[in-house]
Structure formats: structure tokens, C-alpha cells
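Values quoted throughout were computed directly from the atomic coordinates according to the rules given, and no laboratory measurement underlies them. Note that the structure is a prediction, hence the values are computed from the model and not measured. Cβ atoms are built from the backbone, for glycine too; each structure is taken alone.
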Structure I
Amino acid sequence: MNLDVTNGALGLSGIPSIPQELTNYAYEFDMDGLMGIDAVTWGNLIAIIILLAILVLIIAFCVRINNSRVGRAFAAIKADDHAAELMGINVVYYKMMAFIIGAFIAGIGGGLYAHITNFINPTDFSYHKVVQILLFPVFGGSNVVWGSVLGSFILTLLPEVLRFLSDYRDIIYGALLVILMAVRPDGILTESMVDKISRKLGFKKSSLYSRITSINRTL
């Protein structure tokens, strides 16, 4: 939108940089040369730690929602919204809640992105970027929280590993998706796989997937 607040197609420049601000604090607290690390590196390291902490909090938030009553309502609506509505679930309410939660997390990501790159414009979120973001949960597994994390990790690392094939990146992406949809339509991580891994590691005794499977076997 051609508004003054967004500066139209020219985008926003001069956005304060998180690493640069942290570097200034490192100079202020005499951290330059501490442990043989200069202030600029300290600023970058602290920025990475802050980003990882925010990522952990967001993942914990999503896992907590997934294991709550709200998460079970989301799962029921995803399976069959008409059946969920007949069971007394307010479909419109939970769909709106899912939209708000998604917008909230996207807002956090966009704000951090702006303060890392120092500049944003409409081309930063073009069609190809949107498709790439949508590929993360599809590739990793859209039915589990960890699927998006795994998908984003693989699809972000893959272009760096295959940099010599950058001209064929879209072809490689397409081929991977076709193979994945044919072999594992639910993505790399599925609910059953996550449940088995969690039980082997002793993180939880039983998940919603396990309870549903047990009921189906009993019936």
C-alpha cells in the first residue's frame, strides 16, 4: 500500500539493527576483547541467543496449545469441521483463534526479520517467498509442531549445500515435493512417528494420536 507509514514500494530503511545495538552495549560494558572475542562478534552471538530463546518460547507455546483443549478442537476441526460442529465445538470461534495465533507469530517473525535485515520492502515477501514459507510445514509435516521446524531447517540449509545448483533450485524443490507427496503425503514427520519418538525418550506416556488409535483398535 502506498502509505506514508510504509513508504510504499520504496520500503522502510534505517531500521535499528539488533546485532548493532547489542554491539554498542558490548562496547559500553567493556566486552570488547573479553574471552578473546571482539564486541561485534559478541553482539552477533547475543543476537543469536536471543533469537534462539524466542524460538524456544514459540515452540513451547505451540506445543502447549497442541496438547490442550484448544489443540484438540483444532485437530477435530481439521479432520471434519462439520462433525466437530455437531459435537458442540464452536468452529468459527476456533478458526478465528487459529488465525489470530498465526498472525501473532507471523508478526513476531516479521518484526525480528526487519530488525535483522535493517530494510524491508514489498519484494521481500513476494510470491516465491510465500511459497517457500508454505513449503516448510508441507515438507516437514503439517500435522505436528516439529514438522515446520524440521521443514524450515532442511529447506533453509538445502540451498546453501546445493549452492552450485542454484539455477535449478525450483526444479529440485518441485522434484522433492513430488517424491514426498508420493512417498509420505503427510510430510517427513507424522503424528505416529513423533509419538513413538516421544515415548522412547520418555517425554510423555501417551498422546492424542495414541488414544485415538487405541479406541479404533478397541472398536
Structure II
Amino acid sequence: MDATADLEEYKFMFKQRLISGIILVLIAAFGLYMGGIVTFAMTLIVALIGYSEILRIYHIEKSSLAVIGYTGTILYYVALLFDLDQWTTAIIILFLIFLLGCYVVRFPKYKVDQMMAGFFGFVYVAVMMSFIYQIRELQNGGEFVVLLFLAAWGNDTLAYCTGMLIGKHKMSPILSPKKSIEGLVGGIVGAAILGQKVNSVVQVHTPAGELSYQILEVK
């Protein structure tokens, strides 16, 4: 009985994940295809949502720290939109200063781990997410962004499918009991194959060495 219930649960989770994945792919494909302000807006919205999720974990999503974080995120993206790259590092530093100032002024309302969540979430989600927009704005950026998403989603989806089908050896029983070593290998191999296929297409349209040059140009 338990085995049947587990199988039904797996089927439901797989169907739910597949449907949500298709919807996300369609939305992302539209935003990335349009480029420019559409990609910018999509990336900013996703960054704000992701950042708020991290803040919610630490119960500070409606706090002064959150206001500073959302403001810093928007300012950072506005600087990118208007090609004010020279201000991005300054915005990150000012963001940290304001966070620390809020911590001191409101002490002892906020804890150190909440402060770290506010700053780490900003860098890990908002700043990292901005590179999707920056890559898309490069020449041939569409192809490079496709490769980026295929690598991430391909790894996640193929790891899940491989683990569901043949996964037997637990990778991290305590931290993530449903992940398996077989799923890990399947995800890596699947993402590598997808990347190779995209690379063979991109090479037809992209001169050798252009990618490395453009990535350096972003910095």
C-alpha cells in the first residue's frame, strides 16, 4: 500500500513539475527573445521575487532591511539599464553600509544571521540574476542565454528524471533524502550533451573567440 502511495505521489510531483517547467520555459523564452526592456523587466521581477523568498525564510520580508534590499536591487538594475556600470560596485558597497547602519540603529531588533541573509540574498539573487540581462544584451547574446538556461534546466530536469528511474544510492540522506548519485551523474551528463548541441549550432553563427571577448567586455 505504501509503495503504491509513493508511486502516485511521484507521478503527481513529476506531472506538476513538468507542467510548471513548460510554463516557465514559455515565459522565459518570450522575455529572452524580446531582449531589451522586456528582458530587463523580467529579470528584475524574478530577482525581486527570489530576494523576497530568502528574506521570508528569515522573517524579515516586511522589515526595514527588506526596504533597503528592494531599493538596492532596483537601483542596481537601473544602473545597468542606463549603462552606468561604473556605479554598480558603489551601489553594492552603499547597500552594505545602509544594512549595517540599520542594524546599529535598530539594535537589538535584528540578528546577525538576518543581516547576512539581507546582504547574501542581494548578491546571490539580484546581482547574479542581472547577468542574464547583461549576457542577453551582448552580440549573439540570445544564443549564449539559451546555453545558460539549457545547462541549468537540463541538469535539473535530467537529474530528476534519472533519479526517478534508476536512482538507488542516496547522495545526501539528511540534507536532501530524495536526491541520488545516479541523478547527479545523469544531470551532469545530460547538461553536457545539451551544451554540446547548442555549441555546435552557435559555432555556425559565431566567430571563434567572440564569446570570451564579449564576456570580458561585460566586466
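Data for the structure
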{"quantity": "For 0.70 (FRET efficiency 1/(1 + (r/R0)^6) of positions 159 and 183 (r between Cβ atoms, R0 = 25 Å, to 0.05), calculated) the corresponding structure among I, II", "calculated": "I"}
{"quantity": "Origin of the derived value 56, 52, 26 (Cα extents along the principal axes in Å; candidates I, II)", "calculated": "II"}
{"quantity": "For 3.4 (distance in nm of label points 7 Å out along Cα→Cβ at positions 87 and 143, calculated) the corresponding structure among I, II", "calculated": "II"}
{"quantity": "Structures I, II, by distance in nm of label points 7 Å out along Cα→Cβ at positions 63 and 151: label with the highest value", "calculated": "II"}
{"quantity": "Identity of the structure behind -26500 (criterion: helix-only ellipticity at 222 nm (-39500 (n - 2.57) for each DSSP H run of 4 or more, over all residues; to 500), calculated), options I, II", "calculated": "II"}
{"quantity": "Winner on Rg/Rh (Cα atoms, Kirkwood Rh), for residues 47-174 alone once structures I, II are ranked, highest first", "calculated": "II"}
